[in-house]
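What follows is calculated from the coordinates using simple rules that are stated; it is not laboratory data. Since this is a predicted model, take the numbers as computed values, not measurements.
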Structure I
Amino acid sequence: MSPHHKILIADDDASIRLVLSQAFSRLGYQVRATGNATTLLKWVMDGEGDLVITDVVMPDENVFDVLPRIRKSRPKLPIIVMSAQNTLLTAVNAAETGAFEYIPKPFDLDDMTNAAKRALSQPADSEASKAQARAMRDERLPLIGRSAPMQEVYRTIAKLVGADLTTLILGESGTGKELVARALHDLGRRRDGRFVVLNLAATPRERVESELFGKEEGDIGKLVEADGGTLFLDEIGDLPLDAQTRLLRVIDGSETALNPKTNRRPNVRIIAATNRDLRSLIQQGLFREDLFFRLNVASIRLPALRERTDDIPDLARSFLLRANREGLPSKTIDQNALERLKAHNWPGNVRELENLIRRICALYTEDLITARIIDRELQEHSPEIVGEEAPLTLGALVERHLSRHFADQPDGIPANGLYDRILNEIEVPLIKLTLSATRGNQVRAAEILGLNRNTLRKKIQDLGVEMAKAKR
């Protein structure tokens, strides 16, 4: 800390100017504060200041329109941007205009002073401080929320969009992992390339390698398909061990994967995501530790919705607008309904909330969504078993299971072939229990199931049902 350092503060809120001025003055800095962007720009152009701390929205001008002029005139001047407009776009724009740090409001005073000390103690690198993110300002934001946990997500994304690093996204099902991956792609240097998705949880294990690496007869896999862009491997924890080994060899370069169009190795940024604890899988021998370290060059943890309940009103209103754009009736939601949504645990996270909003828009005739409507929907679709006095029917249990299955898929859409997969899941325990009850008597089991004996025998073989031994 040097008494010769001068900090320029710009904020139209007089109380914030006062708090920051007093805090930095007590630390021995020289301080000059203004309430408009024009004065700030004049001071900077006159050569004043060793550090700028500025709000975004000013009475005369948006600071994001001013910062490029500051950077051009004084490229090594560190700038800290603070804003109450706590969105992903704000964080990305701060990085795009070369800000040293972005701090959302309301801020912790220690965080602000520590950021200032870092900025003043390290010589600014004009090249490193140039735009790393290239967001389209008029595009709709992929992520919604102004809560503190989401601020950390935005700040991390803003730092990673220009880095082109292999990234691992962690979070429960329904938290928006694919949206984050898309943001990293769309805002980064590969945005003109393809964004290719492979959901490993929805891909049959026997098809994973061909889907990922292609087939010998010339069918290209997702890895080559993403050449020049981004490959998003969703639910990487479900990748079979054989495919893990091959993926590691491809990443290391020990196995050559060629793009037949260019005859060169595909140039791909890999982003992986999982809702599972990969370290636990490593301990169980189900995931390769060396692959984990290759994928976890940078990581982003997405908070569960119950950790960011302050974002629920913004999310709910956004989903209402989205549903209306897609042709569903226009609705509004009252405050009591929003409070009821905030009190829910949301095991399915943001996807569960969106599905609930869309369901209400489709099924209810009321223009106003009230707490009574929310209560009814949450009770009818609650995943918890309600007590022994009102046992759930098989149909209700199956519906709940399927609802969560749909919620766990990208955009709520499962992979093709769902009907046969679900029937197989139900048929196996049904046949096993029936054979157990008949002590392995297939004739009797076929009668109970209402099947021809030959049909039952074929199902036992095709489904791999273990036969119950008859007791003598």
Structure II
Amino acid sequence: MFLSVFEMFKVGIGPSSSHTMGPMVAAARFLDLLRSQPFTAHGLRATLHGSLAFTGVGHATDRATILGLAGLKPDTYDHAQAEALMVSIRDTKTIEVDGLPPLHFDPLADLVFDFGPALPGHANGMKLMATDKQGDVILRETYYSIGGGFVMTEAELAAGKDTDDGVPVPYPFKSADEMLAMAKRAGKSIAEMKRANELSRRPRAELDQGIKRIWQVMTDCIDRGLEHDGILPGGLNVRRRARGIHQALLAERGLNQTAPHIINDWMSTYAMAVNEENAAGGQVVTAPTNGAAGVMPAVIRYWLDHVPGANPARVDEFLLTAAAIGGLVKYNASISGAEAGCQAEVGSAAAMAAAGLCAVLGGTPEQIENAAEIALEHHLGMTCDPVKGLVQVPCIERNGLGAIKAVSAASLAMRGDGQHLVSLDVCIETMRQTGVDMSEKYKETSLGGLAVNVPNC
């Protein structure tokens, strides 16, 4: 099993990797499919199902689908261009993209939220269609946005999740036990094995530049979040708080009465800055999802800015280690809130961040696995119940607490020798089973929990 660091960490836009980025990616894939057909299409249609329907407006799924059909992609998204396209499509009821004739599309009539049962493959399903002059469907494809910006067609999903057909990697592992055994035999760290796997698919310079960009986008997102205040969009009137808290923390620096636990506020502020940017539709990195995008950069920034001896040159080791752990969670369970609740998003992010921090603190592979397990174990059962379908409450603060748990998990693991009762593999399987058993009300449908007990206006 091979999942690239660039699949785990993807540059995109908020507020959701599965509900915003995924539909945009699916739409781009459908355009490519349409370009390959021998016939000429005259119109487009889309239907959103399951969680994409129930929380689609709050997650900007409708907007993302339209912009994807208009040719925009998450990693090169330009806000001004997107705004102009939305106005043009609304006024002309026409989409124009390279390689295809002008296509009729009326956003009010041709994009449908289907609030019936979810499609059978996944909670996040959508159908994209092309029509002829008479309005009859001549091409149809079903896509599933399975979390973290990953998209699969109905056929790809049915074929199984291990669909990697690239060249074999030197260190293939599908479980944490395999990973640890391989590290012991090879005498390598988890990051070294992950790097070797990446280098079997791309040149070193491309890998290094790509990882550098991931961290640059992450840290830039923190900085933007710490610079802006105001009210977040969506109607809940949630205030941005990261800037104000950060300014207060800066003012308190050096004061003798500052309590040790204030370091938790620094971590929370870094994470909240990212997720406030995400809620505003800004540029973020899936880590492993948008809803959990603040945990990883917050822990890295904490390490760089607050831990003596931290070296920016080792950020790649942090990210490679985290990606290895994230790949195991995704392969053996889920990173989708719509599939397994927030344990699959913030829980996975905390496990990844704990592993990465443990690695750069000098942890052994066994201690790293222990750190990831501690962080994930103490998110088990966490629901996904966003108020009004927005990635704001409880998501923004939850990333802050996820970062704190990640640091605590790494610290606890470093105090031990890596031997522990519950393995990461067992914890991941428990998370999967818990997700299966969890009521649909608590899996990103906004039909239960805080979403129905907190006033939406």
Structure III
Amino acid sequence: MNQIHLKTLAFLALLASLFSFSCGPNKQNGPEIGLSLIPPTQITNLVNLDIRAGLKNKSANATTVEVTLYLNAEKPENIIHQAKLELAAHAADFVKFSMPTKDKVGMNKIILKVKGDGFEARKEKEVEIVASTVRSNKKIGGAWISFYHWSEEEGKMWNPALKKMTDEQWKELVRSMHELGMDIIVIQESFRNQEYVGKHNMDRTGYTGKAFYPSKLFPARMPIAAKDPIEAVLSEADQLGMHVMMGVGMYAWFDYTPGSLAWHKKVAQELYEMYGQHNSFYGFYVSEEGMGSLDCFETEPAKQEARRQEVLNFFKSFRPFVKQLAPDKPVMFAPNGWGVGRAGNAYYELLKNVDMISPFAFNRMPEGDLTGKAAIDLLQKYCDETQTHLWLDLEAFLFKEKEGYLYPRPMSEIKYELDHYDNFERVICYQYPGVFSNPKASIQVGENSTIKLFQSYQKYVDSLSRKSGNRQVQK
């Protein structure tokens, strides 16, 4: 080897050592980290902030990590929680801390610092805490979106426009949601499959649904103009600091059988592998919904109990599975509010394996059932005892008589629910497209009353900001 070549190698080695020194510890040796706040964005000072620090060891070696959470500044006196974790090879885990917020009104920064042998990593997130006499901030903090409504009858006024929307127009819709302060997006479903539990034979014939994204698992695609609306929504949400719950479904309505569980695990893994790099990827939503009684609309007692057990078994297996993918990210289940009292102690078992429930339809409880308020109070009791988050899925629509399609609910009725159902730590609504429409949008989804509701709700939010003196919604 000649002298010039030796000098070149020595110079390169020197550069490498200087670069290593300037960058500090080798972060590649450490686990992948994540930080999630539940609820995100804005909460009242009567709600504890659930802070999740996720750690995923991608190494073939076990490692020990020190996790430190700070409030507002990385100083010893600002430490709010510390923990030490032993992570086995290829294992994932998370640290959970519930922070009281009574005396923390204002903008707050949560700082996560993770240290180990030869590595150090850091993440931070902001949350606004507002003073209140009730748990709710009385705002709609987010909404479901569907890329194509599952029912042609109910979505009669929506689907023609949804089918035409481009990726750029989905980004435009995300910006319109942000304009109203609806910064949590729940994707209704990543696949469309109009099947029902007990009425299909997909275990034998195979899955028949169509994807809204370029899936390699099940390549059949829904005939919509958007090429990848999931990517469009997430990328725009990244820019605006929004949060997206990924809809894992649809396998079949109310279906929590072993076949459905296996399908959900495969799809959740593909969705996270394709989109998990987005900062806005907030968690997983199981699209199949169900009854508040957890019996999946069965009428015979034996079948009711069997379906209820399927629901419990599903989440007992699904949540640990996705925690290995993304340990800090929550899992959400959205049953209706009907028959909650009939489920009894099943909720204690369910809520061990669900991070949040977002029930709906309290404004149309069946005759002979609990009142909407009584059902909510019972669910709140279950959630308090299991430290689960209770969010409201506010129905922002009404059914058109005879025709059966959905149309925007009057703002007066929406305000009534926001005022009277005031214990929910977060309110999200079903749904944004076809119910709210920005008058500046390049494509209008739904009838003209969608524009009226957008403007009415915008005035309502502005009036709340003026009354409280809180920061205005970003525009």
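From which structure (I, II, III) was P(r) over Cα pairs in 20 Å bins from 0, in percent calculated, if the value obtained is 23, 56, 18, 3, 0? Answer for the origin of the read-out: III.
Starting from the value 19: which structure in I, II, III was relative contact order in percent (Cα under 8 Å, 6 or more apart) calculated from? Going label by label, the one that fits is II. With volume of the Cα convex hull per residue in Å³, for residues 182-309 alone derived from the coordinates and found to be 124, which of I, II, III does the value describe? Going label by label, the one that fits is I.
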